[in-house]
Each structure stands twice: as structure tokens, then as C-alpha cells.
Structure 1
Amino acid sequence: MKITKTHFGKTNEGIEVDLFTLINDNQMTVKITNYGAIITAIETLDKNGELANIACGFEKLETYLSPEYLGSYPYFGCICGRVCNRIAEGKFTLEGKNYSLAVNNGPNHLHGGIVGYDRRLWTSEILKENELIGVKLSYLSPDMEEGYPGNLRVTCTYTLNNYNELAMEYGAETDQTTIVNLTNHTYFNLTGGRDTILNHELELPAKLVTEAVGNIPTGNIVSVEGTPFNFLNKKKLGKDIEPLFDGYDLNFVLENTEGNLVFAGCLSEETSGRMVEVHTTQPGIHLYTGYWIPEMTIDGHKKFGRYSGVALETQHYPDSINNPHFPPVTLAPGQHFYEKTIYTFGAK
């Protein structure tokens, strides 16, 4: 196994940005930049031994900064925070005080606001141990950044081993009671981008979802039985998608109240033989099939577009702070936030 650090580009302010390339003994490669803690590529072998990138991302920092990408921003591969997903109307009350956050998704707050953790520069530390390699990324989110209270120290540690396990560990500590919900927003396309994800097959163990109207939970937790959201038995993503206006964009309940590392889903694709299993300590997994991914022209070639990737975002439920019966997202001084997700890749 080996890890290298190279130059990835400069921000609009002229600050140098790094790219970390992790390669294990099976030729699996993961590329991570300290801008937004973004996973830019995941290269894995298919059933015929051919290597391809199965994550939506770019080879140059300037593409992540381009107006074409940011105009219909799909959050490729980044860490979303301080609170991922949506907060209704960007408003919440904490310890008797009302807070108003940036509204950047219709009437709601999404993925940390206008400049969330996905557009911040993180400090980095390379990790090398006997059985894994990785990078620990850290960021200090100041009090009232994007409207959130408290100075929050955040870490995201990515590690890769020879079992083709890509682990993501999130940590956070605060000096004032605040709210935290972190996820990674990688989109997978197991064909390496040759086709859409509609023929990908997905299995989710979730029997329940958080009912939503306009992507905001109603507060009800309902059964998937008899709905397009039933993935208890493996099925193609395109099988029941047609009645859904913008595809799948919903939180599935894992009933993981103890924070154990549990099976959260398996995505597979027949022609390549590739598959990825998800295990997490988080209570939910959000399925988003990329309806709003923009088609872009990159170096003269058209890439991406609708249904070009699928995100399996492990997290706490959307708008949890406004639904007291949802798993809590509050963090107080002296407490330590910790969550872990493992994506395991293979081919059969």
C-alpha cells in the first residue's frame, strides 16, 4: 500500500490545494483533496480485471470552482456540514434561543449553507499503519459560521486497507451547545460512467422511511411496504422510479438506536460485476439518485447529467433539530461527536 501527496490546484484566493492518492495492494485507488474533504475518484477493478473510476468527480480543482459546476451544484464527493441535508426554513431553537441559517435550497437550508464544509480548506495529516493508509482532515468552524453557534473542531479521517474497505470516521467537539450532522456525498456509478445508474441494483435493510413533503420530513415515520421505497429485496433503481418526480431523494431509517456498526445497504451492477456494501454507526441512510446532476462539458467532452450517479449518504435524519423524536443532533461542550461509515468494494 502507498499514499502520495501532490498539487491539485489553487483556490480563487490563490491558496495551494493538495491531492492525496491512496493505493492498496489490489490496485484500488482513492483520491482525496483537502478542499472540501472531497473524494475526487475511486478506482476499482470490474469482474474482468479492468480498472475504472466509479465515483463522480473531476481531475482538476478548477472544475470544482467553475460556475458551470456550481450553478447546479451536486456536492460531488464532499463532506457536508455543519449539518447535512435540510433544515426547514433554515430555522431552529436551541436552549431557548432562535437561530436563522442561510436559505440555499428553495425555502430551506441545505448541507451547511452557502459556504459549508464542502467549500472550506481543511488541514491534513497523512496516516500510515501496518494494515491501512489514509489522511486525517481537520477544520475549525468558527462561532456563527453560516449561522451555527459555537466554535466546532471537526475531523474527517479517510482510511483504506487491503480488504478494499474505505472507512470514514467523523469527529467533532464544541465550546458551545450546537448541532452537528456530517456525511460524505460521494456519487457512485459502477459502470465507470458508461451508463446511468438506473440499472444498478440496490438492497436496503430499512423497513421504514421518514415521510417527507418537499424534501422536509413531516415527522411521521412510515413503512416502505407497497411503495417505490421498498428495497428490502434487491431491485433495480429504475424499476419503480417513474412515478417519482425527481427520482429517489429520501432518508431511510436503519433502526440503529445504539450506534452500532450495522449493515446499511448494498449497491451492485451486473455488467461490470462491481458492488459496494455500506456499514455505518449512523441511524439513517439517504438515497439520492442524482436527478439534478448537471450535464457538463469538460475538456471538450460532455459528462454527467441526470442519473449519472447515486449517493448513499449515511447520516442522522433531515431536519432532526425540529423533530424531537428523531435521533438527536445536538452536541454540548465536553461531549465528543463520533460516527463511522465503511464502504467495501468488490466484483463478482
Structure 2
Amino acid sequence: MQNAFYTLDAIINLVKPLNVKGHLTHTTLMGIASLDKALPTDLSFLGNLKYRPQVPQSKAGVILVPPSYLGEPHKEQVLLTVNDPSEALSVICRDLMLKNAPKVKPGVHPTAVVDPTAKVDPTAAIGPLCVVGAHSVIGDHVVLSAHVFVGEHVQIQSGAIIRPNCSLLDGTQIGKRCFIDAGVVLGSEGYGYTTVNGAHQRCPQIGCVVLEDDVDVGSNTTIDRARFEETRIGEGTKIDNLVQIAHNVVIGKHCFIVAFAGIAGSTHIGDYTTIAGQVGLAGHINIGSHVVVGAQSGVNHDLPDHSFVRGTPVFPFMLAHRIDNLKRRLPDLFKRVDNLEKVFAYLTDDAAKSCFLKQGDAK
């Protein structure tokens, strides 16, 4: 807990535990650590039940545990029972982040370049070496960190935070409270070409990118402008680092798109869907709502609502698991088939068959 000290009472007020076991004689907690590394002045948590055996040995002063944990604290330790230890820790971390967050002063930094036709709310903060293009609108309490480029006709709504070295190209629309991490490019050219007389010609991409409210975009992710109309990311969707989203993709509300995923053009994804790491989605397909696509999968066809799939190409999750088990048995299967072929060849050989029959007559 850098630059912050929490009393046990303060932790209890933040997470509102279902039950409190144990006591502390010291009054402050100074850090957050894993169960196996925590010190008596640290807070820890049991977020994954596979680490349950570490709780009795942990030296942490305070441990957040789920209702299923029935153990007792040791001396100078407190166990706080909460419904979800991971979420409770997030509540503490959010409070800590707010305490440690640098105080942003509204206004335009002297080194920033703001076009005279742009509209910047007086409560917004435009950082060093930013560029804001013509006719763009920067809403209230927006923060542009250093080296942010905002093109022409860009709209950034209330409370959005744009981290350093982001590029928001012409026509991009950012909703309320969006968080755009460092190095993101929104509104780059979509990957569209036609071949004319043997030469590849770039197709003009004249659409835009729209992020609805409360969208998070991780570092170095790129979202391409639409060839026409818009590439749209739905409310509350969370996109990880290093994701590629192509032109005219539409992603629904409250989705998870995990690192290294690539989504080809004009693919539509429903609400509350999870696309795990290194997944590739072909273009012009429809992925339903409440779908889960497992890591490193390749999807080249539509998926209905509530699908749970993985593999390349994807299969239903349990079928993919069975196929993987069968693959491990293939070397042994080939050996058995090879032996059967040798026996079959021997039995069908005329000379061998004749010898076999004579042996039978002798008996």
C-alpha cells in the first residue's frame, strides 16, 4: 500500500466483511502481498482456492477469505470473511489508487497545440505536447496525458482518461469515463485493398470508431476505422493490451477481449462474450451473446448464444477436450495398425497360407 497506511477498522469499513475472526495489537497495515510472502504488517487474500493450504502458514496480518474457508487465524492475525476476496481486494486497491493518484490540474499545458476551432471544457486537462485538431470537442474532466494526438472532429466525453502516446484519429468518438491506456491507436486505416490489373489498390476507409461509455482499451491496442459507417465497441467492454480490431467490427456490451486477440473485418460480437488470449476470428461472422472462446482458438463460422468453444477450428469445449485426448493416443494407434497390417499381409500371402494349412493337417 504505497504511500498509504490502513488501520484494521479502515479495511473493515471498505470491504464490509460478513465475519471477523482474530485480533491485532498493531494498528496499521502497510502493504499488500501474496499469502506466501506476506509480513505481519501486510494484507493478503485467498482469491483462488488452490492456494487454501497457504493460509494457515501465512504471516499476513489480515487475510480476506471466502465463506467456504473455515480455518482459524493464528495469533496476531485477522481473517475477514467476504463473498469475493478478489473483488474486496479490488475495492481496497481502488481506494489506494485514488489516494496515490497525482492531482491533475485543469487547463492546457503551454506546450500543447489546440486548434482554435476545437472546444475544450475548462475542467479538462490537456497535458504536455498534446495536439487537438480542428473542430474536436474535449468534454468536462477529460484528461489527456502527455503526447496524445487528437485528430479533427474527434469527440471525447465526460471523465475519459487518455494515457500517454495515444492517437485518436479523425472522427473518433469516445464515451463517458472511457480509459484508453498508453500507445493505443483508434481510427487507423482499415486493412482493405482491391486488386486492379495485378496491382493492390487501397480502399478508402471513410468511417469512424465509436467507443460507448465505460470502455477500457489496453496498451498498444489498435481499432481500425470503418470502411464506411462505424467500428463500434459497446458499453462496458474491456479490451486488453495488444488486441487488433479491424474495420466495421461491432462488439456488444460488457465483453472481455483478451491480449493478442485478432478480430477480422465486419465481424459482430454479442453482449457479455469473452474472447480469450490469442484467439483469431475470421471476418464477416456473427458471434452470439454470453459466448466463451478459449485461448488460442480459431473461429471461422458463426457461433450461437451461450456457446463454449475452443480449438482450431473450434469445437464445443468438452468435445475439443476429448479430441485432444484422442490425439495423444495416435502414436500408439498407428503402431497397432502397423502390426495388424503385417499380420494381415502374412495371412493373405499364398505361401504363408499354404504352410499354415499343412500345419493344420498335421495336427
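The numbers here are math on the coordinates, done by the rules we state, and not lab data. This structure is a prediction, so every number in the text was calculated from the model and none was measured. Cβ atoms are built from the backbone, for glycine too; each structure is taken alone.
Set 1, 2, criterion Cα Rg over 2.2 N^0.38 Å: the highest-scoring structure is 2. One of 1, 2 was used to compute relative contact order in percent (Cα under 8 Å, 6 or more apart), and the answer was 6. Which one was it? Traced to structure 2.
Among candidates 1, 2, the computation of mean count of other Cβ atoms within 10 Å over residues 58-65 that gave 18.2 used structure 1. When helix-only ellipticity at 222 nm (-39500 (n - 2.57) for each DSSP H run of 4 or more, over all residues; to 500) is computed for each of 1, 2, the one that comes out at -500 is 1.
Starting from the value 0.45: which structure in 1, 2 was FRET efficiency 1/(1 + (r/R0)^6) of positions 138 and 250 (r between Cβ atoms, R0 = 25 Å, to 0.05) calculated from? Corresponding structure: 2. Using the calculated result 4.7 for distance in nm of label points 7 Å out along Cα→Cβ at positions 50 and 322, pick out the matching structure from 1, 2. The read-out was computed on structure 1. Calculating distance in nm of label points 7 Å out along Cα→Cβ at positions 66 and 98 for structures 1, 2 picks out 1 as the one with the greatest value.
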